[in-house]
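Below: a set of structures, written as structure tokens.
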Structure 1
Amino acid sequence: MRLLDANEWAAKCRTDGEFMLASRAWSGGLELEIGAQHLTLFLDDGRPCEGRPDGSDMIRLSGSEAVWQKLLAAVPERFNNDVMANLLQYQGLAREADPIRFAQYYPAVARAIELLRPSSEPNGRSGRATKPNGAVDAPVGRYINLELGGANYRVYFEEAGQGIPMLMQHTAGCHSSQWRHLFEMPEITDQFRLIAYDLPFHGKSLPPEDVNWWEQSYKLSGDFLRSVPLQIAQVLELDRPVFMGCSVGGLLALDLAARHSDQFRSVISIEGALEIPGSWSESSELWHPQVSNEYKARFMDALMSPLSPKHYRKETSFVYSAAWPPVFQGDLYYYLNEYDLTESASHIDTDRTAVHILSGEYDCSATTEMGYEAHQNIAGSTWVEMQGVGHFPMSENPAEFRKYLLPILERIAAEQ
């Protein structure tokens, strides 16, 4: 395989705005072992330089030439679109680095590796829908006061459309802006009343006034999470709404079907699974005093597809960088520790609550194999692999997501 030499690589990094912002204050470097070849990028206070600065440390990534051929392809295949995806799915890459140091400069590492690929995004603007000056989007936002876990929460939600009510739950560490594209699709809002809410502590929803929440570790429990859509449905007097969620919300969809089938006519589980492997206690880099929110934002890129429009991928990541720092790791307590339907999924009654599962091809967290396994264990459920998209289909590639969602909505509308 033909690689840039060290000087060419340094020159590309030096003139790349994204890399230079991500590498600020980094003194050390990145060493790649590509089979028998070695490629090194040295940095002094964030700028590429000719030698390793005194007292600095290196981040080293190694793998066979075959592994690097996949990682450096113009359009990498699933699990090789990002160094983190490769590491999470044990695709052959090895990392030698202090964990905190790696988290601090992972955005720069990931971008430096992208710069070794042949360019496949000439303008990065495909799929962009620019609106005229003064255009007003469809959803209307409001606050609702909910009693949850013995405390009062001021919860924000947006809604648009008419017809069958549908509650929409965002992913871990995010908020309801992920659903913004669906609000602008009349083929959906003509038949469905879309209601997207921010969990407490997320987005525009606020912490409770009657609890000293700043003295407590934030950990999202299943009981609390399930209570939010149940309470919203009750207070807004929704008649057996549809529930749709992604990631944490996708797990919640299946959880609600298993525990509260009398409350929901259908659930749509995006990136759902019976359980998610991993340990919450090993996710400390996601909330660490020496690691900024920039790490979790770039981490989300590893879960998305390189085929999704870049501006939408970056918007999806942006939301993570803007969140309350502890909230992403805290949400993963439910995602990794509490949630487990391996024993109870087979008891879900899809005659009572229809179950639809959608899995993104490039998702390295809740993989398509996991989604299919959930489908196999839930008699009467449906499952589709969404090709060419990742963990956040509704925000990273809304046009492609629409193709997979509409047949499900048409089926729900026909069965009401």
Structure 2
Amino acid sequence: MSEASHPMRYRQQLSVPFAYDVVFTRGLFAPDNLTLAESLPHADGPAKAAVFIDQGVLKRRPDLPEAIEAWTRAHPEALALRGGPVAVPGGEAVKNDLTFVQRMTHQFQRFELDRHNYVIAVGGGAVLDAVGLAAAVFHRGLRLVRVPTTVLSQNDSGVGVKNGINLDGVKNLIGTFAPPFAVLSDLEFLADLEDRDWFSGLAETFKVALIKDAALLDELEALAPRLVARDLDAMERMVVRCALLHLEHIRGGGDPFEFGSARPLDFGHWSAHKLEALTHHELRHGEAVAIGIALDLYLAEGLGLLGAAARERVLDAMAACRLPLWHDALLRRNGVTGALKVVEGLEEFRQHLGGRLTLTMPDGLGRKIEIHELAPERIEAAVEALKTRAQTVHNPLPAKP
């Protein structure tokens, strides 16, 4: 018998705990705010960091670099800047540029950052994703401190364990699972947002309400007038509640790095990711998710998981929060097969899961169920029903050809 028939197998099992603080504050870079100092532990001398700021944030807050530098001058024992603040491109464009990661690693090298140093990324979800990816691969991992500045990044993407960029029109095709060192959410940044960014982030709050917490849906309905009036206290309540539900799932769901094929927190996302690509990111991520949720509500109704009254209640609440429920990109068809192009999102989603197609759907309100197939004719019917509704009910974001 050959040696090959007697393999020597040794099973190496590792357990590595991850822990990071998520802090909600106001005036993070005010000299008397100690949140940053308390979040950057250091052994010998001050913590060393480089700061990168989303250009979109700088347009709204041109004095932010000076504020950060003033904070470091006020707390020299806590933080020493190795580089920056440096402006980086914002929005989805930064996630569509593979060379951005290389440019970032060049910056890290120029600043002589090592694995005990910090990268402080201030910006929306796209910037946090792209800078986070660069930080995760440089020296096999720098300490990333996220300072999310949008509703969407404070209540969802910024508090999670993923980084990524887009490639070949596929959302987050290149990325890593790399928990941040800390997440510091300054709620005052939300007051500066354009209306579209203020409202679109609420899509993720509706998402978790529908699959995890029916009482949160009640609260969204009750707070809608205050949210429309841009009441920061009302938005703070929704942001914190949504973030905590995301953190609870990541911590207690049993699969934080998504080794399985289920992604409950991506309810409404299989079509949303495709809609972002089809519109060349004319749709914000949150807007695409809102439309994806609307489509999935009709699909859930067709599958007997949700009644028409519940579906209309949710759609009315989303519209009351100024979320779009339709875009004409849903009607685009493959020039060869004639099939709706959004259906292609199912296979792209399955590939992203890395295995069996698993879609999360609401099972009533506040509960979820997983399905593993979705017939194209059901999607056709749901798109048609959603289009009919959009033609008869006011849509907050007018459809564009």
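Per-structure values
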| item | result |
| --- | --- |
| Ranking 1, 2 by distance in nm of label points 7 Å out along Cα→Cβ at positions 19 and 307, the structure that comes out highest | 2 |
| Which entry (1, 2) yields the derived value 48, 34, 30 for Cα extents along the principal axes in Å, for residues 147-298 alone | 1 |
| Entry that produces -9500 once helix-only ellipticity at 222 nm (-39500 (n - 2.57) for each DSSP H run of 4 or more, over all residues; to 500) is calculated, selected from 1, 2 | 1 |
| Entry that produces 0.20 once FRET efficiency 1/(1 + (r/R0)^6) of positions 163 and 291 (r between Cβ atoms, R0 = 35 Å, to 0.05) is calculated, selected from 1, 2 | 1 |
| With Cα extents along the principal axes in Å derived as 66, 52, 45, matching label from 1, 2 | 1 |
| Structures 1, 2, by mean count of other Cβ atoms within 10 Å over residues 75-82: label with the highest value | 1 |
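Here, each number is a calculation from the coordinates, and none is a lab measurement. Nothing here was measured: the structure is a model prediction, and the numbers come from that model. Cβ atoms are built from the backbone, for glycine too; each structure is taken alone.
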